[in-house]
Structure 1
Amino acid sequence: MALIGTIRKNSWLLVLVIGLALAAFVIMDMTGQGGPTAGNLTLAEVDGTKVDYVDFQNSERILYSGDQVDIFSRRNYLYNYYVDKVLIENEAEANGLKVPIPELMDRQFGDNLSTLVQTRFTDPNTGLVSREQLNGIKQAMDAGQLTPQLRELWAHQEKELISERLSEKLVNIVANGIYTPTWMVERMNADQSSRTDFTFVKIPFDEVPANDVVVSDSEIKKYLKENASEYVNENPTRAIEFVSFDVVATGTDSLNLEQDLAVKADAFRVAENDTFFLETNYGTVDFAYVTAQALSPIITDSVMQNPIGSVIGPYIDPIDNSYKAAKILNRKILPDSVRCRHILRKAVTQQEYISAARTADSLKTLIESGEHTFDSLAMDFSEGSFSVTLNGGDLGWNTNGTFVKPFNDLVFFEAELGQVYIVPTQFGVHLIEVTDSKSTSQTEGAQVAYLVSPIIPSQETQDYMYDEMLNLVGENRRIEDLRAAIEKEDGVLLQSTSAFERNDYSLTVLGSGQTSREIIRWAFEPSSELGDVSPEVYIYQEPTLYYNNRYVIAALSQTNPEGPPVFANIRDEIEGILKNKKKAAIVAAEIGSNTDLEALASQYSTVIDTAKGVNFSTDFIAGLGEEPAVAMASVQAPLNEVIGPIEGDFGVYLIKPINRTDPGSNINIPSLRQTYTAQVSNQAKAGVLQSLRKQAEITDMRDTYY
């Protein structure tokens, strides 16, 4: 705290230091010593071909401008796209593959649309590709009238489509070269069709006390040597230990929030314009009417009984942990069903909506003047369902919730019988008339507006906790010191992440995002040494309310180089494997030749269970999990004989096959060959790009930029 106080009292010194640092940075950039800004704008190099960072940024802007897609997810997608693009184009050129212009146009506008085009131009309301939108783009393209933004998107998309199509051609070459011989068809059919049911007894490894088993370092090193290929690191990795502190509102914070909302509630009670008051005070209102069942039980009675205009609260809503004040705007008996008719003018673009609204307004005038009837105009102008149009636009009787919200709110809560209204929806512009309604149940609904104040920590609370974390960091610069300090704190745990690579953006437990990315970058800095505690307190923000909801202190607990693993980092994992093997041997010795499943179940306080339909290809056995050794033994063991003990991954097993279904001799070889060849082809298709990446020489420099 003393250090922080000194910095605050001498803030002029901090400003001076920052200014000098910025000046040094500018000078360094001007003299060509500034990393990427000095002209080295290569994001990656793939077999000698450079991926330009400026192109990468432009692609990100074109594809994701204004999009809410996670920034690191989209960058990861784009990086893979650029790397794969180089690999695919090189391989396609070597094989003489191309994408002619007619084929490219067919992928964009024809009968064989690319999956990319289908994804980007699917109407969310229908789930179908919007051919109208695509045709509009084609017409604008032919006329040279594409907007600059759409022109950029389409130019980039064409490159994506070419790469996608070349990739399809490459994988098809591989897939079409696959053949399944008859002997393999018969073997695969036997493996998949022969199924065994068996009873079993599982003896968990925990039955042997941990203290009864000792594994030496020499045994671990021997195992590692014999299984070295399983532990080789393809890329350098790091792991951290961290302590996380949640930032929560104090009692004082909560009281202040309640008092502030109480003041607003008093003003809301006498406000002349509820809508304006809600807009200026971050309130919410849904002009639909809700029944008592749809209200929070905390306020149900008050809303349905108090006078209109009353304000209820502040009260705590436990669902979203906030203070709320509710104002009763109106109450009335709701119709159980309504009968209405409409004229729809379809629209997608802004210009189409403007045109549709003008047409609807003209039709409304004709109806209200008496010059034309609603049903006659529906026959001539409605672009809705053909059957509805033939019936004069009549939609029949419908209950609440049948229509899209703007339409539904109008016909059930606002419209008067016989009046004509204009409402836009995602389908276009509707001209609507409610012709009848029923209120048999006499259910009352209320229209309610809310002032909302989330219960979040104040800035003072956030700052206080941050200062405390800075003190903890300042006093504990090594991981062993941090561990000792945490042991003294009640309810605070030191947690670990799994290993991560240089360009990852997600950490186990902590999740993904900019802060996790900053921790990863620190872990890979040349100056970060094993056992170091980061000098920075990392801040995680609440994603919707944007306050600091978690502070994290990180310590570098593992550094794993490319290639063979560091013994200390892999020791515990291998020790666990070897301990289980020794426990399995102890259990096997205890069992000896005993094959009485009931006696063994009683001896080890377990039960006899049954697994059904297990074959050679079974990955997961119900009641056992992934136990390949047990699955293999079950299909090979004679019926009605107890086999074991079998050393599995999670315990020791004795099994007794009780039923087996044989594949039979009458099999359709051509049909099965086609099925199995298709299965292997799909696996091969998925592996083509992976194989190209593995063989390529790729230099990844993403961490230089972000």
Structure 2
Amino acid sequence: MDKQKAKKRIEELRKTLEYHADKYYNQDSPEISDFEYDMLMVELRNLEKQYPEFSSSDSLTQKVGGKVKEGFKKVEHEVPLQSLQDVFSFDEVREFLNRIEKQALENNISEVNYVVETKIDGLSSALEYREGKFVRGATRGNGLVGEDVTENLKTIKTIPKEIKDKIDITVRGEVFIAKKEFEKMNQEREENEEELFANARNAAAGSLRQLDSNITRQRPLDIYVFNVQKIDGKHFNSHYEELEYLLKQGFNVNPVRIYCKTKDEVIKAIEKIGKDREKLTFGIDGAVVKVDNLAFREILGTTSKVPKWAIAYKYPPEQKETILKDIICQVGRTGVITPMAILEPVIVAGSKISKTTLHNEDFIKEKDLRIGDTVILQKAGDVIPEIVSCKKEKRTGKEKIFNMPKICPVCGAKAVREEGEAATRCTGIECPAKLFRNLVHFASREAMNIDGLGENIISQLQEKKLIENIADIYDLTFEQIASLKKNGTKFAQNLINSINKSKQNELYRLITALGIRHVGTKAAKVLARKYKTIDKLANASFESLSETNDIGEVVANSIIDFFAQEQTKDLIQRLVKVGVNTKQEENDEETDQRFVGKTFVLTGTLNNFTREEAQNIIEKFEGKVSSSVSKKTSFVLAGEEAGSKLAKANELGIKILSEQEFIELIK
């Protein structure tokens, strides 16, 4: 490669790595695997070594990729939290060991020992103790400056709030999520049709870097401490001695630490960790080799990014061949239909894998997967099984192309994939797979507003088979509800009252409650005003719907598909039968359009209205409410303690309304 091509490639690699480092370190949402990232880094490092004239202190080979997230206080690390030099072969490990022992001879050091530890796949953090009490914790950040995440770290049960010795000490550890806990988290997210975490490391990092510690508290975070960064009043000769001390102080110390006296023992230790990798309860992405003698470490020194006395050996991801026997579809709680690969069982990274998600139709097409294919399987982050590719050269001609179903495999309703979306969804409102979410939405505040009918009560009612359809809500008896709680008489009466009250709701609430795709409260109000009854809405033509303000063609098609379902017709009939209002009140027919074409932004605390009440009033007068201030904003309604939105409105010269001025406008 000539110099110009080398320079161009170096620039390309730096740009690509900066992008993926930002995704990994700062956004906790990687787009490529750790192995792919590592290989790009190796290529860049080799090119910079070959062409030193193009080296730069801004290159990721010379610095750590993280930065402080907005919203956190900055913490300057007294002792830098450095990264590690990665190696990918035993030859590179031996080169490192030979260099260490050569320098030992040059410095008249007769014996060199090592400690080999697991490289835990998590987020590195520093914990500070003053007089034995935990006072502050921070993420690594860029190694020099991190984020103050003290409150979040306090939610981790394995971090001692106080240690035995009343000393000042700063330790370094790795925050992680155990394999089983991670699988459980992703299983719950999959059931709720939430985006899955890419791997345990990013789930841990994202959880620790939450601005709200209550969210962190709900995540199963753990930590292993692996280093003393700074300590006052004590002296250690070796790293292994440090670890033993930390253990006695009550820290959760990295459980895999192998003391080695020779180079051969180091290699065997790395091999052993690799062999036992699948048995570990936590994910790892390598093994760390460290010089044990602390005084010798001082002699060896560090670069701006990594210590010269340690390396990280990265294990290659284990891949296995197997047969894609079939593709079946599962329906989640929100109606998303997910294709699942049924595989010839195979052991990968210590687990028997017989099925895995294929995500969506696009994933299958991108990988060109067919039923009967020989596929390559690996575990992403040692946890999630994934199909990497298929071996087309092994095809016999008997393989079958898979097509997403046109009807829901659970209830038989129409299955649709809308333009611009990857997911295929069931449209049936009575689909058993999505009934729970439909019930929760139907009873929610913005819909039928049935106070007391929350997720927990709905779950109990479903378990007892007292609700198998949305309309069953209105057939619940006092005795059935009272049986859900000890001394549940008062609760039952309140819920019965709330259910009966919901029958008299305005039509727009029923339309909202039906959960028609793309139809929220705002669109529901528009539809209720125009069509006056649920029957007229159900029979509205595409032309009529698509010409309606704030509806359009996509929403019009969604409404038509929804009301065409037999399940929908059955539900409406049952709701009418139990007395639910399906008509617009007469006094709502004439609309006041005083705010038509006007956009409001609400900020601060209002004394006379809730935010929801103010929004309803604005929308009643045909106005719009936006969450952000822009040049298109007509008014900013500012209550007490208004913040950045008020400041931006002043910058843009937008009319600011006090609460009293707003009251005058709506009289």
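Where a number appears in this text, it was derived from the coordinates with a stated rule and is not lab data. Note that this is a predicted model, so its numbers are computed, not measured. Cβ atoms are built from the backbone, for glycine too; each structure is taken alone.
For FRET efficiency 1/(1 + (r/R0)^6) of positions 357 and 437 (r between Cβ atoms, R0 = 25 Å, to 0.05), the highest value in the series 1, 2 is held by structure 2. 18.0 is what came out when mean count of other Cβ atoms within 10 Å over residues 237-244 was calculated for one structure; which of 1, 2 is it? Traced to structure 2.
Structures 1, 2 were compared on distance in nm of label points 7 Å out along Cα→Cβ at positions 85 and 133, and the highest value belongs to 2. Can you say which of 1, 2 returns 23 when relative contact order in percent (Cα under 8 Å, 6 or more apart) is computed? It traces back to 1. I have 0.40 for FRET efficiency 1/(1 + (r/R0)^6) of positions 181 and 269 (r between Cβ atoms, R0 = 25 Å, to 0.05), calculated from one of the structures 1, 2. Which structure is it? Source structure: 2. Among the shown structures 1, 2, from which was the value -14500 of helix-only ellipticity at 222 nm (-39500 (n - 2.57) for each DSSP H run of 4 or more, over all residues; to 500) calculated? It was calculated from structure 1. Which of 1, 2 yields 33 for percent of Cα pairs over 18 Å apart, for residues 517-580 alone, as computed? The read-out comes from structure 2. Look at volume of the Cα convex hull per residue in Å³ for each of 1, 2: the largest one is in 1. If Cα extents along the principal axes in Å, for residues 157-460 alone computes to 71, 60, 33, which of 1, 2 did it come from? Derived from the structure labelled 2.
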